[in-house]
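Trainee: These are the structures, in structure tokens.
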Structure I
Amino acid sequence: MNQNQNPNTIQNPETQVNKTPQMNDRDFTNDILSTEKYMTDAYSVALNEASHQSLYQDILAAFNETQNQQREFYNLMFKKGWYKVEAADQQKLQQSYQQFQGYTNQLPYGNGQMQ
């Protein structure tokens, strides 16, 4: 293991690309992924503010297509080892779960069960 690598890091072996001043496959893919993320954020705002049902449906279709493309680029980058994630700490997960479980008791559904 690399000395700088966190043991909780989840990453595939990295596909090597040429390190040159020109953009390489990793640079292009990362740029597209960033653009797709930005677009899904923008479409999300537009969905919240669409006042006409037909317009809402058109934006929703574009949002879904963009979101699916974003996921495919994320999967590609992860597969090639160009994107890494940190494993979740089980104790932190349990604490978050308990915190939000407590919030459900404040919901107007009675016993905290979603219906």
Structure II
Amino acid sequence: MALSPRARQKRRLLRQFAALERRVPPARRLIRLLVRHSPTVVRLPVAVLLVLGGLFSVLPFLGLWMLPLGLLLLAVDLPTLRPGVSALIIRSRRWTAERLRRVRRRAWA
């Protein structure tokens, strides 16, 4: 049975959340709470605040880490964002993994 494009995009996005949970275990509970158990009324304001916090990352208590998390949360409720956000998260994970490999190679060389 073939899935619709929208269903495939949703599954791809949920895989990105699962990867984020694996990479940042302390955030696992919060991510699951926001993605699976929170209504849209809660998730959208949190996502918008995270995006705004990421944009104002020059302030000491806000960081650039907030931007991708906010975009991921927005993409849960806004299907038009799903393909782009998923692709961006995948690319950033690959870029980060490659940088870590290079650093580790230099450390062992």
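None of the figures in this text is laboratory data; all of them are computed from the coordinates on show. Quick caveat: nothing in here was measured; it's all calculated off a predicted structure. Cβ atoms are built from the backbone, for glycine too; each structure is taken alone.
Trainee: Taking FRET efficiency 1/(1 + (r/R0)^6) of positions 62 and 94 (r between Cβ atoms, R0 = 41 Å, to 0.05) as the quantity of interest, name the structure among I, II where it is greatest.
Mentor: Numbers: I: 0.60; II: 0.95.
Max of FRET efficiency 1/(1 + (r/R0)^6) of positions 62 and 94 (r between Cβ atoms, R0 = 41 Å, to 0.05): II.
Trainee: Determine which structure produced the value 0.70 for FRET efficiency 1/(1 + (r/R0)^6) of positions 22 and 54 (r between Cβ atoms, R0 = 25 Å, to 0.05), calculated from the coordinates; the candidates are I, II. Please list the in-between numbers first.
Mentor: Values: I: 0.05; II: 0.70.
Derived from the structure labelled II.
Trainee: Match the computed value 3.1 of distance in nm of label points 7 Å out along Cα→Cβ at positions 6 and 30 to one of the structures I, II, and report its label.
Mentor: Numbers: I: 1.7; II: 3.1.
Considering all the candidates, the number was obtained from II.
Trainee: Hey, distance in nm of label points 7 Å out along Cα→Cβ at positions 14 and 38 derived from one of I, II reads 1.8; which structure?
Mentor: Details: I: 2.5; II: 1.8.
Comparing all candidates, it corresponds to II.
Trainee: Right, here's the next one. Could you tell me which structure in I, II was used to calculate relative contact order in percent (Cα under 8 Å, 6 or more apart) as 37? Don't skip to the answer; put the middle values down first.
Mentor: Details: I: 37; II: 25.
Source structure: I.
Trainee: Determine which structure produced the value 2.2 for distance in nm of label points 7 Å out along Cα→Cβ at positions 46 and 86, calculated from the coordinates; the candidates are I, II. Walk me through the intermediate numbers first.
Mentor: Working: I: 3.4; II: 2.2.
Source structure: II.
Trainee: Suppose helix-only ellipticity at 222 nm (-39500 (n - 2.57) for each DSSP H run of 4 or more, over all residues; to 500) works out to -20500; of I, II, which structure was it derived from? Before the final figure, lay out each step's value.
Mentor: Numbers: I: -20500; II: -24000.
Attributed to the structure labelled I.
Trainee: Let me ask something else about it. Out of I, II, which one gives 18.1 for Kirkwood radius over Cα pairs in Å as computed from the coordinates?
Mentor: Numbers: I: 18.1; II: 15.1.
Structure of origin is I.
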